[in-house]
Structure P
Amino acid sequence: MKKIWGLIAMLLIAGLLWYLFIKPYDYLVTFKVKTTAGTINQSLKSWNETLKETTSLKQIELDHLLQEIKVKDSLFTFDWNIESMNDSVSKVKVYVKDDNNSFQNKVVIPFKNTAIEKRATNTVNDFFKVLRKHLSEIKVSEVEETQTKEYYCAYINIKAKQHEKALGMMRYYTFLSGFLNKNKVNYNGLPFVEIEHWDIEQDSIYFNFGFPIIKSDSLPEHPEVKYKINKSVNALKVIYNGNYITSDRAWYKLLDYATRNGEAITRKPIEVFHNNPNYGGDALRWKTEVYMPIEN
């Protein structure tokens, strides 16, 4: 019997030592949400930019981000971990630590409410409200397998941050359409974006923005305008409804689907736009066809 009690005592002491000196966080907040890890990732980055406190946010992986928030003399670390539970739901675990008062927090937390609990809960709730609002403003359909259309096109190559894609389109839309109209080039379809390179870690992209046109022997020349044939390819497809600024949310759904179903893809999304945002209106009625090419 003494051996059993001795073993129990050793386990309790080991557990206490781990809790006080080894456990890497002070408090844990969790929630579930119906969206992809990529959408949470991008929403977290956008929300972080709006905070009044001094903050930094580092992406470890697409589903793992490390945030630091400085409040007066305290430095809080929020370790965001996103787990995909199924094809539509993600679970988020946020490990929170007060770097300057971690030991004291661990001693007090089991017995009463603490400032770290309040800070952690309020901060995560603030983000969750922003995320829910964003999700109410977009819609992404279920994934289907299809083929893209073949077309000849005029386009401009643009380099930008991922969230600046729509700004780049707006900047060149008038120029490119004006150039084609002035030279009486005939259109043959809707405007598109074709991602040439996507750096997921740095949120940077190289992309072509252009219009399908009727090929002719007398197309006008310009140092920024290029022409080519986009051939038909097998692809995964969704319909995205919402502001074009956040149409990349559809990219992440396609990535997630490809990972779950063992589809080899190129990570070079193609977007085809059915509405002109300059006309305004409810963005949820704007339609974008989004394709992710499948590797041959």
Structure Q
Amino acid sequence: MSREDDRELYERARQAWEAEDWPVAGELWERLVRRYPDIPAAAAWWYNAALAHKFLRNWAKAYELGREAAARAERGSQDPAFWNLGIAATIMEDWATARDAWRGFGLTVPDGEGEIVADFGATPVRLNPQAGGEVVWALRLCPTRARVLSVPTPGSGRRFGEVVVHDGAPNGEREVDGRAYPVFDELLLFRASELPTTSVEVTARTPADVRALADLFDERGYAAEPVSGVRTICACCSEGSVSQDRDHQVAGGQRVHLAAPVDEIPALLEGWRAAAPERRSWTGHVEG
């Protein structure tokens, strides 16, 4: 292949990249970089090829090319090649490579040989960004995985307790008590939850009664979330800055989403009602 042909290949790769034609860009960058894997410019080409396959959700290829990109990146400099490799290695469940990638980026992760499970703090995550994009709260288990703490609305395709892989680039923020939390978009479902989502109508005289219901379910590892805490906003606003109240319980009649085994729900609701029958009631058909 002549030098002129190499320049033509580079231009085609660059044009496909600018046009966000990820299948073509990924193929051309890889073809180019495999010809010249170790010249100074190759580090960026490896990165581009890996990133194109990340956009395509071709995780095996993003992992393969990402290893090459990270091998040519400076450790401890927050080089995104390490971050993208960390995501791909996590999805491929190569935990040793994932740990090394996060450390190469400059993060501290716990030692070990298996799945990374730690407490990286709470964060909002946008579930199914291409199909509704409901934003829920989740606990980050590692730099790219989070367990859903909210009860997603029925029909969302997601459940309380599920673990999702999320991207590293923020796409909006939620402000609570003056603190801003970045919103991360879900990339895929990593581990499903067996807890179904059920909805019932409750009547509570005070917000404290609704809070008691949520606490009751939480104590058992389940969840109860009033629909009053759900806000419907447009995609443009969702990707901006949105203020939220930390405690959104309200009194009165309302629908509550429950994440718990259906055969346990009636007894839990009856226990909640019986503790203050003059203030609390519930209705709904809970099917097993």
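Numerical summary
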quantity: Which of P, Q yields 1.14 [Cα Rg over 2.2 N^0.38 Å, for residues 54-157 alone, calculated]; calculated: Q
quantity: Read-out FRET efficiency 1/(1 + (r/R0)^6) of positions 70 and 198 (r between Cβ atoms, R0 = 30 Å, to 0.05), computed value 0.10, structure in P, Q; calculated: Q
quantity: For 143 (volume of the Cα convex hull per residue in Å³, calculated) the corresponding structure among P, Q; calculated: Q
quantity: Highest-scoring label, criterion being relative contact order in percent (Cα under 8 Å, 6 or more apart), among P, Q; calculated: P
quantity: Origin of the value 1.6, where distance in nm of label points 7 Å out along Cα→Cβ at positions 62 and 182 was derived from one of P, Q; calculated: Q
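Every number in this text was worked out from the coordinates using simple rules, so none of it is lab data. Just so it is clear, the structure is predicted and the values come from calculations on it, not from any experiment. Cβ atoms are built from the backbone, for glycine too; each structure is taken alone.
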